[in-house]
Structure I
């Protein structure tokens with residue numbers, strides 16, 4: 001078998017990447033070792049920026065059909081009892097959305113299949129050989145084995161990545177020091193009722209009998225139970241099977257009248273913190289948990305993987321088709337590695353603050369950080385950090401904008417009128433192409449050039465923006481901006497430079 005791209009792993013990152021490559025028409029094969037999709041809820045929430053990213057491709061609406069009831073409350077930092085307020089960050093999606101990971105994956109798998117990239121379940125990659133012009137993989141499927149070749153391979157095969165191990169890719173960091181458990185359960189009839197709608201995470205975390213738990217709603221009348229021991233040295237080993245008796249004991253110790261009815265899918269995880277030294281190894285790239293692992297504090301894992309894929313997809317598609325500018329594919333590591341490092345850093349901090357049996361020093365620190373979170377500027381900073389809305393990529397070759405940090409930031413999803421029709425900025429990015437958007441509302445200005453491969457639109461909007469003409473990358477980030485009025489020669493030179501760097505040629 002030969003193709004342009006082989007994606008290994010059908011988790012959120014691999015499936016999102018498959019939808020992006022399929023949208024671009026890149027011949028792609030998606031291999032997954034599991035014989036069937038896992039029904040486990042796993043990661044249970046979408047951050048606001050991930051909602052925006054899905055909206056850019058028209059994927060948010062089908063995902064939201066699986067959303068669970070939740071109070072309209074903001075996110076959190078270390079489960080401290082202060083909401084993070086994303087409303088000032090100009091987003092249509094200011095609150096995290098509770099959606100089981102299995103449902104997100106099912107939607108993405110259906111879209112990938114419709115775009116010509118079906119998931120091949122039960123196909124386990126066992127070996128990887130890199131060459132100058134291709135990558136060859138050995139795949140075990142059923143009782144047989146075959147070889148496949150591609151121009152590029154992307155490993156999205158999770159925290160225990162086979163590809164990472166086979167390539168002996170440096171994965172520095174800290175090993176896990178404690179083990180926690182997540183279980184999908186059904187409570188027995190007569191158990192103490194739980195709220196029909198989940199609230200802020202600080203209201204979901206409880207302790208008792210030597211355990212801590214977080215009990216939240218799942219689909220189909222089930223619940224998602226995450227738990228661990230207060231004494232980290234007393235917890236089970238990571239590979240110890242999860243038994244109904246263990247889960248029942250935890251429920252009784254912490255929730256009293258709550259009794260276990262049925263135990264479904266379970267898994268254990270640790271607080272290990274590691275990140276690949278490089279996200280690119282020649283023609284092999286890494287995304288999602290294969291590239292970084294961290295404690296699941298703040299609901300970052302699924303979201304980080306999807307946003308890795310949004311950054312990589314269009315760059316890889318342009319490279320495979322020979323339309324990429326110099327260094328475009330390398331910018332994936334340059335941009336996403338610092339983002340991953342930042343998540344590792346703040347999840348370490350949250351791990352300390354979220355300690356359920358804090359020392360007096362940690363308790364004092366929690367009190368101070370809680371007060372700081374009530375300050376608008378601190379809250380806004382952490383809201384942007386945790387939601388992903390505050391991310392700003394460096395844009396080499398473009399002048400910095402210290403007084404108005406718009407360049408390199410995400411383009412707000414403004415309400416527009418284009419050609420007399422109402423819509424949103426996200427509507428114009430559905431096809432995954434770069435967008436040159438003129439908001440000057442002056443038909444007498446005809447100074448915008450036609451850029452090959454770039455969609456151009458003049459639009460009207462009642463919303464204020466710190467720029468009137470913008471060039472938007474396929475992933476929704478601004479790579480060039482200009483103020484109101486006629487463009488100067490310097491403006492146009494910077495526009496062409498940005499297009500050469502970020503906009504795939506037709």
Structure II
């Protein structure tokens with residue numbers, strides 16, 4: 001790899017690159033203002049016309065948008081003005097632009113992002129995927145943003161970004177980790193990660209080359225995040241997508257290897273795909289991944305795709321030769337038939353090294369909409385599960401608890417007219433943020449939940465409810481406690497912090 005790639009041997013020039021972008025106003029807000037509120041949506045669908053019409057003025061910002069977001073040629077004079085104080089030749093030598101015919105074209109994408117921690121610039125390869133270059137480095141996509149939104153953001157001393165790509169997870173982790181190590185088996189991705197950190201003036205991220213945990217042998221972290229090449233396919237075309245391992249083996253290996261690199265109390269979170277095999281319960285199969293890890297684990301399946309839909313989606317990402325798509329589809333489907341793969345589960349795996357002699361495992365489907373970010377909600381779920389395990393089947397202890405209704409709880413009612421008045425047809429509790437669980441209820445159940453203000457014993461609330469409905473407390477208590485356990489588990493009710 002040439003040392004000049006992305007100014008790898010010229011850090012001062014990266015500062016000048018940043019100056020050119022900042023001086024032009026290349027920020028998320030300003031770019032969106034110029035492109036219009038649907039600009040990034042147009043670009044994601046490769047519909048350039050609306051954005052090109054809005055960037056005809058020739059200003060440095062408009063030129064940068066055309067170069068690094070649209071990927072279209074611009075006039076050399078406009079490029080020189082927008083890229084100053086470095087010259088077009090400087091940017092060309094670093095592989096950031098190319099002079100093609102009478103125009104200058106961006107060879108990378110530069111996407112401005114805004115987060116609660118500031119403004120960031122994310123670079124990635126542009127046209128190399130259409131040229132079928134195996135080490136193509138992709139940009140910030142839906143998977144990247146999903147993992148970022150589900151990551152637990154507690155402060156840690158050290159974070160590992162496993163399979164970092166261009167470094168979006170490392171960049172975000174740099175705000176709450178004293179030190180971040182970004183690793184990738186693709187040398188070009190490592191170069192991009194280093195460029196990303198330098199471009200954003202982030203100095204607490206170290207990018208290393210190597211596969212899986214090999215670059216961090218013997219090291220431990222408070223947080224491990226991973227968006228690995230998890231696609232289940234017979235293909236090995238792109239490093240960012242294809243692991244080269246059979247089936248979902250890449251995800252299993254990360255689960256198996258992570259505990260040895262976690263500090264006590266440390267977290268590992270990875271996006272994963274897993275195979276649903278014919279005649280095999282997918283939950284039972286995944287449960288074997290966690291045997292002997294010594295970690296509490298929560299597997300959230302967000303979606304399931306049949307193999308035809310799954311294959312079509314990923315083959316569609318390969319823009320190299322659409323005419324070959326039918327042949328590729330047959331190859332993928334033949335592979336699924338040989339391996340007995342009927343569908344693919346898609347979701348998040350979270351591990352916690354709790355030190356418990358009896359770690360717990362939960363595998364479930366959560367298809368409801370989430371509100372991102374929800375890392376805090378995931379961490380809080382672990383804490384509530386711990387509390388529920390401590391309480392166990394001890395009804396007396398639960399009745400003595402002073403629970404608090406979450407500030408996120410909303411009661412939604414639907415009524416219909418009957419007998420000259422409005423009668424409740426359906427009532428449900430829903431969390432307004434985070435994991436957004438939903439549960440059916442009735443006026444009495446809703447009243448009990450509302451009464452959980454942190455001061456009243458649950459047992460007293462149960463007696464109050466039994467008086468209201470004219471029932472024997474001994475008869476209704478077991479049913480109510482079952483409901484309360486579920487409401488605590490899902491976050492509608494919060495146990496006392498010191499319990």
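Every number in this text was worked out from the coordinates using simple rules, so none of it is lab data. Computed from a predicted model, the values in this text were never measured in an experiment. Cβ atoms are built from the backbone, for glycine too; each structure is taken alone.
Quick notes on this one:
- If distance in nm of label points 7 Å out along Cα→Cβ at positions 90 and 250 is computed and equals 4.3, the structure in I, II: I
- In this comparison of I, II, the computed figure 1.1 for distance in nm of label points 7 Å out along Cα→Cβ at positions 138 and 346 is attributed to II.
- FRET efficiency 1/(1 + (r/R0)^6) of positions 42 and 474 (r between Cβ atoms, R0 = 30 Å, to 0.05) from the coordinates reads 0.60; which among I, II: I
- Parent structure of the calculated result 0.40, given that FRET efficiency 1/(1 + (r/R0)^6) of positions 10 and 266 (r between Cβ atoms, R0 = 35 Å, to 0.05) is the read-out and I, II the choices: II
- Answer label among I, II for the case where mean count of other Cβ atoms within 10 Å over residues 58-65, calculated from the coordinates, equals 16.0: I
- Label whose coordinates, when relative contact order in percent (Cα under 8 Å, 6 or more apart) is calculated, return 10 (choices I, II): II
- Given 47, 26, 24 for semi-axes √(5λ) of the Cα gyration tensor in Å, calculated: source structure among I, II: II
- Among I, II, which structure scores highest (criterion: distance in nm of label points 7 Å out along Cα→Cβ at positions 186 and 458): I
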